[in-house]
Structure I
Amino acid sequence: MTRSTVEVKVVVSKNGPYLVTGTVPLARQTIVSDAEGGSEEWQESDPFPPQASYALCRCGHSRIKPFCDGTHTKVKFDGTETASREPYRAQAQSIEGPELALTDAESLCAFARFCDPNGQVWSQVERTQDAKVRANFLRQVNNCPAGRLVAWNRATGEPVEHPLPVSIGLVEDPAQQASGPLWLRGGIPVVAADGFTYEVRNRVTLCRCGASNNKPFCDGSHVAMKFRDTK
């Protein structure tokens, strides 16, 4: 069966793995830093062979990461979903500039740090009439994998989202010596264990270290625990 005949989605199984359907491409996405250690760009590598469906570990203990091997049952993983089910805009605060606005839902932060270079994006909003500032601002905001940050065109009221292919990235963060979350790109629906469908967004990150307090979404806990995606 092809992606056209099988629905693309990720189902959060109860205290178990993420069940992916729809032949969603899977590859590593590594944060590339500048000389000062600031997050600058993404580098894709190591694509996995296409699969119509697969199960990705979310307890952090599988021996065949990123895939599930059933270890969640042995470690008695508690995967209870605690994230807000409100739409993004209801969770986010807004900062308005002359042409662009920035919304920020801090609880979704995956600690990828693309917001930090060039004086941080929050201080750039009011200067986005400058072409260089605007370009940096939009690049940094759109590189935020979790979609914590979103830029908005004030004239149209529409988000300024760079298109992303329907795919899942396995985030690697060499600067922090940690493996990060699952980066869902291109509007992949996420269905909770009880059947609720979270708001479909261009960018979201799902916890795969098992330690997030905002399950199923990443809250940056992988950095503090130095989670590693090693076999």
Structure II
Amino acid sequence: MVPATPEILRAVAALAGVKPENVQSTPVPGIFEVLRGSDILYMTRDGQYAFSGDLYQVPTRANLTEVHRREMRRKLIDAVPESRMVVFSPPNPKYTVTVFTDVDCSYCRALHRQIADYNRLGVSVRYVFYPRTGPDTASWHKAEQVWCSADRKAALTKAKLGETLEAPVCANTPVAQEYELGRAIGLEGTPGIVAANGALVGGYLPPDALVEQLKKEQEP
């Protein structure tokens, strides 16, 4: 791997959230990759020009940018223990997805109404919270109440049915951390479904369609 040039390091120093370790060479001579939050930029070795977009390897048609995005998502999500998630899983899952959910999102509710079908097809659903309206909003407080409930799975189901939860907000909920995680991976809406390999498979998919998509993600 070619080290970043002094010119690039000076250029990225002016970019918020970019550290020297966020810069690495690419297979293209003279072009470096710059990771800025959830964005991947490319910069010339003299630090004078930057551009965004996907970098493809022509002979193999491999999307090298998407490969790196998936690695980034997987590492960020793997850093969150399952004990900080609300998990609905069959005994021996064939697939595992991490779902960024908003209690008040209609498509999130549609997904959860079919949670037994996802499980029946071998899909483990690991919920993390992503209240789209942001901090100190009704959806945010509902997510906190779910986490603070004695039975979080039952509470999440009730909340997605529009029922009022009685649990008080407690300390040390994961809502803020998981909200920032969603922003870090570039989440644009909910439900945001991320496969075990870091692929963002999109929004709501019916059980059969999701399984077909996950099968493709497991193909070599």
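Read the figures in this text as sums done on the coordinates, not as results from a lab. Because the structure is a prediction, the values reported are computed rather than measured. Cβ atoms are built from the backbone, for glycine too; each structure is taken alone.
The table below lists the values:
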| item | result |
| --- | --- |
| Origin of the value -10500, where helix-only ellipticity at 222 nm (-39500 (n - 2.57) for each DSSP H run of 4 or more, over all residues; to 500) was derived from one of I, II | II |
| Which entry (I, II) yields the derived value 2.6 for distance in nm of label points 7 Å out along Cα→Cβ at positions 48 and 192 | I |
| Origin of the value 4, 16, 18, 17, 16, 13, 10, 5, 1, where P(r) over Cα pairs in 5 Å bins from 0, in percent, for residues 16-79 alone was derived from one of I, II | I |
| Structure with the greatest value (metric distance in nm of label points 7 Å out along Cα→Cβ at positions 24 and 160, set I, II) | II |
| Which entry (I, II) yields the derived value 2.3 for distance in nm of label points 7 Å out along Cα→Cβ at positions 152 and 184 | I |
| Origin of the derived value 18 (relative contact order in percent (Cα under 8 Å, 6 or more apart); candidates I, II) | II |
| Origin of the value 0.60, where FRET efficiency 1/(1 + (r/R0)^6) of positions 72 and 136 (r between Cβ atoms, R0 = 30 Å, to 0.05) was derived from one of I, II | II |
| Identity of the structure behind 3.4 (criterion: distance in nm of label points 7 Å out along Cα→Cβ at positions 32 and 176, calculated), options I, II | II |
| For Cα extents along the principal axes in Å computed as 58, 39, 25, the structure of I, II it came from | II |
| Mean count of other Cβ atoms within 10 Å over residues 40-47 - structure with the largest value, from I, II | II |
